[in-house]
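K.L.:
These are the structures, in structure tokens.
Rule-based calculations on the coordinates, nothing more; no lab input. Since the model is a prediction, treat every value here as computed from it, not as a measurement. Cβ atoms are built from the backbone, for glycine too; each structure is taken alone.
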Structure 1
Amino acid sequence: MSGPPTSRMPGRTSAPPGERAPDRAVTLRAVLLGLGCVAFLSLVTPYCYLVLQGSEIAANHLPAGALVIFLLLVAVLGGGIRWLQPRLLLSRGETLLVYVMMLVASAVPARAFLAYVLTVPAGGFYYAHPENRWPERLLPYMKPWLAPRDPEVIRTFYEGLPPGRGIPWGEWLVPMLAWGLFFLFFVLTCLSLGLLVRKRWVEEEHLAYPLAQVPLELAGEGKGGLSGPLRSRALHLGLLAALGFHLLLGAHRYLPAIPAFQITDVPLVSGAFTLPLSNLEGTGLHFYPSAIGIGFLLGGEVGLSVWLFWLLAKAQLWLLGINGISTAGTTEAWSMQICQRGQQVGAFYCMAALMAWELRHRLLAALRRRKDTGDTPEEQRALRWGMRGALAGTALMWGWCVAAGMTPLLALAAIGLYLVIALVLARLVAQAGVFFAAWSAEFVPADMLAYPLGMNALGKPTSFVIYLHQAIFLNDRRTLTMPFLTDALKIGSAERMPLLRLAAVMLLAIGTSVVVSYAVGLVLYYGHGATNLWDMSSRHIPTWSYDRLLNRWDTQGRPNWPFVYWNGVGVAVMALLVWLQRTFLWWRLSPVGYLMCWSPALEQIAGSFFFGWLASTLSLRYGSLGFYRRARPFFLGLIVGEFLGVVLWLLVDAAAGVTGHALFPSGGTR
């Protein structure tokens, strides 16, 4: 992979990853501090999401909440402790371990887990009525241990408890345990897969990991006070630019005399009713300072491919429109749902198969316990435990699914799809820094199975459980857990943290967040009433998911062969792009661009990535390597400044009692 040079992490990145860091990063005090920070985020994040409904501090794979607390540890707290008690200073490795713990747990109290784990099962009962026929068509497939059954428990969950009534913790204990276990099984499997791919991605392919670069560079030497990058004037300039932008952007809500301006959700095509423009309806640009910063850190052929493939996807829609083909679906084979999403599914299959093929020799060597592979003893142990964890996690998920009503073979197929999605998204984040790594809601495991097989072949009990899973855990792929885990392993590798200890600490952080999130969630839901909180969590996703399942049962009984055809097209195009990249030095496009080109989420960052890539390319071509390195802190400052602005306005909103003040991400992603 080619791209811009990265700043050298002081004495870290070139060291063998299997050795222990000199500063002993995995210490008891670092773990305890990390658990405290995880618990704090698990308390604050649900309030931000459910009550304030403003900017999201855990809406992407570089979470604002974790990064801001990390900066406080590096700068403010570190500087104060230096003067008061130098022996309490955290080392660089310890500080980064705290960040890793916050990183992997940051989305648990948000969209990755809490946002839907209580409301989707309970919503099946609360919103059921004779007209929608849920009681006789859907609810018989809900196992008793997946949701409370007491009507009063569910009613007060949605409408709030009357004065003097206590939260019915006992009624929720079994469902919370059931869903929490499945999530932890999934996390265990993803973490194990991360251990299996870590060496190839980090040491052999040298993937950029743009999101992991941010804390690695900001940590400096970790001796307390402001690190070298945080003292940079260029970083201060970028920080002030992004922070000033956010201050102006949010001030209009409080001071209407300040003119409103908008550089997110800027429509390029709106109100078009005729071809070919109607195929591009809704196309727009979003400019985020943080995404510009990440685009600069990425640069190179991957940065070029991210935004260029987005343009090529739009060009394809334009060409279809010129030939009289509407994405609204003039024919089933050419509808957007079939053509575009079918290609993306095929591309994901191809990438997952390629990664599995490239790992085959290392996995076979680990199975045979060969010692001539060049791996360190710790790496060999990590590989063996990774394989054990992947097999154990898959088996536990499979047993859970079968107990919930799925047929054994289809349960295994569904779990395989969950892992394909998780692994390829982790690759996208590691290689391209796509921190809004998501795609259309149509691209979910139920459709990936139903289109080639038909809903009749899936059966109602199986498809019901799959829809529950994807509504709760896969509804928003921007916060899927595996990319957090692989970025955390990259940070641990850069700091030479013991891999298995690091993995155990990551699991401890996630488990802590699950427990705290459950408690905070029930307090908020019963205290306010779910119907008075975030509509996406309380009403939209539960009702949309169940209604969509009924629609699929009624209209999609047989296989959809055009979708299978476009799967094949996606596999072929992806394979061709991989071959071109690996065969010809002059080929400058990375296949990862094709993986995301159909995603509505890519529209959130394509414009910003273009400007970041352009700045990186121009600084290297017309400046010098020294100029590039001097400019780099400015773009780090854009990231830091935007996230500081997000947190600042959340604090102001909480103090003023203002809700719905969403500045990041903009309304298009909520």
Structure 2
Amino acid sequence: MTDELAPSEVARRLGTSTRSIQRWIASGRLPARRVGGRWRVATGAIDAFVAPREDERLPAVAPIRSVFIANRGEIAHRIARTCERLGIRAVAPVTDGPTALDLLDATAVVDAALAAGADAVHPGFGFLAENAAFAELVEAAGIRWVGPPPAAIRAMGDKAAARRLAASLGIPVLPGYDGRGQSDRVLTRAAQQTGFPLIVKPAAGGGGKGMRIVREPGRLVDALAAARREAMAAFGDDRLILERLVEGGRHVEVQVLFDAHGNGIHLGERDCSVQRRHQKVLEESPSAAVTPDLRARLGEAALTLARAVGYVNAGTCEFLVDDRGLPAFLEMNTRLQVEHPVTELVTGRDLVADQLRIATGERLGFDADAVQPTGHAVEVRLYAEDAEDGFLPATGRVELLTWPAGEGIRVDAGLEPGSVIGGRFDPMLAKIVAWGPDRPAAFERLAEALDRTVVLGVVTNLRFLRWLVRQPVVLAGEARTDTLERIWPPDDWAARTAIPDEAWRAAAACLVPPGEPADPWAGGWRLNARPVVTLEAAGSFRSVPAGDGASGTPPSADPAAADRASSIVAVLAGDAAYLDLAGRSTSFRLAAAPDVDKAARAAVAHGFVGATGPADVLAPMPGAVLRVHAAIGHAIAAGDPVVTLEAMKMEHVVVSPIDGRVADLRVRTAEQVARGQLLAVIEP
């Protein structure tokens, strides 16, 4: 049972008068409940409470003239866009190369902001955006912080404390454990009381990092160890909480805005149920699952939580809603959300502009009656990742880029042709958003916008997104948090995405243009016949007549195929031709001379029937070697871990493809590896 105090006891604890406490309770600023006709305040609410200033006529401070954006990529561009519109100078730091600013070094960021002459810092999201110590450093340097008070960041940044606070306010939370004991023994006992399946979550962070679903007691200890490692790597804090897993729930969040005068408002909800690995893929507003009554309940819960910690600026409270329509509080994000554009499109507000106004001391200047959401908005996240290979992160150079435009279409992006996508940062490249007068119209516009989007040179999830926004369960508004893992990939995906003949011909035309002779020593020359070249793409090989393609298709070719070949978008960069195949950037190269030994080992590693001999274990993604599980000479079984790689603060275990013995080991802990790099060789 949570301890509760009378108003007089609260006054002594906060060093103020009982009358002030009673006034704050009456105004709703200090949450309390009546017990037998008397007010009682939970100690959790007191610990998180920031007393409002007694002077209700807070003067507006000087306007912001220069904003230092402590971020990069699309959110830095998005913040700069609003600053430009408002006539505010925006300074974005260099984050790549020898002069790059480390966006996780709070002191270096503050020094850079001072050197730039900025009078405000906007943290965006990620990096130091929810770091209370960083906010304090910014304010101590005499720079305005475009975000909530450090005390509010601390109160809600600790997921365990936030759960306890919500429960003390009568806001439902999921059954689980949020105590201070963190030993395996304590957590195992708590898991038995909570019941399986359950989810293990870092207490100090979000974004899906470090989260583990555990369905069986025997897998709990390993899940705790992995979650601790990821939590420490991502947040510098390995404390964990446990929550009962709700199968098939909906992830719904509420956007709030508070000024420094105690005025607060919520701007409706966003549905973020389409997820993979606890990371959001598609978001929309409003939610197809939220009734007016549920919307009012969620909004009131979000405002109550925010008031309890003296919240100022923009924030988001996240909830899980089960099939009965019952919500449970998950966490509060004390920053601007990635998915804020859908709220902006349906409300007509610029949330970054609101943040900047609030940071100057202005009042909100509007109430709930002034916010009348119109239409529907939906957003997808474009990632540099291979959805067709386990959503592993991808790297490369953007060689060709085309964004969609038109009525109701918005693109927030931070890249351009020539941008190099590495493995240091989150793989999100852009957000593609569509608004429509109703939900079907918004999804139709988004599908058309994705069809017009082209990114060549680096593999993205674009082909997957085009598929996703046309799925019946998504269009019907029935998607749950576990929907994607059930429907992806479809059984016929390999057949549907096989490289078509016309793509091979178009690639050959790029690599060996019509009229340019093929190298006879490369196997292309043939007596009394057109020369051929052998191409390699996605692990497949094809011999194609040189000079064939859109402009060199022979008269006997299928005219429809020739038309399709001529419509394929392609770009030549170095020794590779990149083609857009239904949204996927696919690289084609002239095949190297055959290597029998290498081909045999690859066949074994891929499990081809009849293949024998040693198997190569290759890195499926770029990253750092976190752990090496094997040793030369040791016996190993198929499926046993060989190496654990880390990229984007996420772990990926690379396993042995066969039973055998470790014949060679090519990497060590902390070493950086590239995708496709040889990690080990396993002999049968």
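K.L.:
State the single structure among 1, 2 that was used to calculate Cα extents along the principal axes in Å, giving 70, 67, 66. Intermediate values should be presented prior to the final figure.
P.N.:
Numbers: 1: 70, 67, 66; 2: 101, 58, 51.
Among 1, 2, the structure yielding 70, 67, 66 for Cα extents along the principal axes in Å is 1.
K.L.:
Follow-up question, since we're still on this one. Between 1, 2, which one scores greatest on Rg/Rh (Cα atoms, Kirkwood Rh), for residues 316-451 alone? Please report the intermediate quantities before stating the final value.
P.N.:
Numbers: 1: 1.09; 2: 1.01.
Evaluating Rg/Rh (Cα atoms, Kirkwood Rh), for residues 316-451 alone on every structure, the highest lands on 1.
K.L.:
Work out mean count of other Cβ atoms within 10 Å over residues 484-491 for each of structures 1, 2, then name the structure with the largest result. Walk me through the numbers before you get to the answer.
P.N.:
Values: 1: 28.0; 2: 12.9.
Top value of mean count of other Cβ atoms within 10 Å over residues 484-491, among 1, 2, belongs to structure 1.
K.L.:
I would also like to ask the following. Relative contact order in percent (Cα under 8 Å, 6 or more apart) computed as 33: which structure among 1, 2?
P.N.:
The read-out comes from structure 1.
K.L.:
Comparing structures 1, 2 by distance in nm of label points 7 Å out along Cα→Cβ at positions 108 and 196, which one has the largest value?
P.N.:
Numbers: 1: 2.4; 2: 4.4.
Top value of distance in nm of label points 7 Å out along Cα→Cβ at positions 108 and 196, among 1, 2, belongs to structure 2.
K.L.:
Let me ask something else. When distance in nm of label points 7 Å out along Cα→Cβ at positions 220 and 492 is calculated, the result is 4.5; to which of the structures 1, 2 does this value belong? Don't skip to the answer; put the middle values down first.
P.N.:
Working: 1: 2.7; 2: 4.5.
Structure of origin is 2.
K.L.:
Can you tell which of 1, 2 yields -8500 when helix-only ellipticity at 222 nm (-39500 (n - 2.57) for each DSSP H run of 4 or more, over all residues; to 500) is derived from it? Don't skip to the answer; put the middle values down first.
P.N.:
Values: 1: -20500; 2: -8500.
Value -8500 for helix-only ellipticity at 222 nm (-39500 (n - 2.57) for each DSSP H run of 4 or more, over all residues; to 500) corresponds to 2 out of 1, 2.
K.L.:
Same structure, new question: Which structure, out of 1, 2, was mean count of other Cβ atoms within 10 Å over residues 444-451 derived from, given a value of 19.5? List each step's numbers first, then the result.
P.N.:
Values: 1: 23.6; 2: 19.5.
The correct label is 2.
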